[in-house]
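Next up: the structures, one after another.
Any read-out appearing in this document is the output of simple, stated calculations on the displayed coordinates, not a laboratory observation. What you see is a predicted model, and the numbers here were worked out from it, not measured in a lab. Cβ atoms are built from the backbone, for glycine too; each structure is taken alone.
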Structure I
Amino acid sequence: MSDVKREGIVHIYSSHNNILMLLTDITGAETLAKCTGGMVEKADHKQGTPYTAMKVAEVIANKAKEKGIETVIVKVRAPGGNKSLSPGKGSEAAIRSLTRNGLKIKSIENVTPIPHDGCRKKKKFRKK
């Protein structure tokens, strides 16, 4: 029974100001661990930096090992909608840190919501 390798999903929400990581089981229904930039770094202007993302990923990787998870699927998400469609600078560092801490990454997928002509953008973004 101990030879069974458990899988999990790591959801990474990376904006330009903060990073949020969530570890769930393979169905995505049960949350196993959660960590944000504010839980690791107390200075507000440093919560979206790659260094903070590495520290958040270390916390998630350690909790995953405690639960017996060795392989993960990574889902990266940016704010999306009528906000930025590109993830913040911390997402790449977080993925690198997950592998350095002993987790095997099965796949990486971008799940940023993309509008299909939805909400109207702010005036400064509606220039001709």
Structure II
Amino acid sequence: MAQRLSRRLIAQYVARELTDSEDAKKLLQEVAGYLVESRRTSEIDLLVRDIEYELAERGHIRAEVTTAYPLGDALRQSTIDLIKQQTAATAVSLDETVDEAVLGGMRISLPGRELDQTVRTQLLRLETTFKA
């Protein structure tokens, strides 16, 4: 039976290989095989989070951006530039979600951080502040 590796070691390995090589599909198949063989498939969500964190440490950030309306090209580029400036990232990929419930503004979720400037959140803050 193979030695049980910690999630952190797996995440570090995957992040290192993803930044150094171009065969991501083969790498992910290898990791998936290990998880199935070691009966650790229930840890996939946690492992993905750990890999995102390790990639962020290496300057590759995946950001989840939620807005009320789709981003235009200029706003998308401004968002990428802001993230690079705030995190010193060298590469940024955006996962964009449109959620009309935010009303306006933007929520940016990064590994370990979140910037929520949505109108909905600002209204909730006002409501909480003025409730007595």
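Observations on the structure shown:
- A value of -8000 for helix-only ellipticity at 222 nm (-39500 (n - 2.57) for each DSSP H run of 4 or more, over all residues; to 500), calculated from one of I, II, originates in structure I.
- At a computed 1.6 (distance in nm of label points 7 Å out along Cα→Cβ at positions 76 and 108), which of I, II: II
- Structure responsible for 16.9, with Kirkwood radius over Cα pairs in Å calculated and labels I, II on offer: II
- If you line up I, II by distance in nm of label points 7 Å out along Cα→Cβ at positions 36 and 60, the top spot, with the largest value, goes to II.
- Each of I, II could give mean count of other Cβ atoms within 10 Å over residues 12-19, but the derived value 21.9 comes from I.
- Between structures I, II, the calculation of relative contact order in percent (Cα under 8 Å, 6 or more apart) yields its largest number for I.
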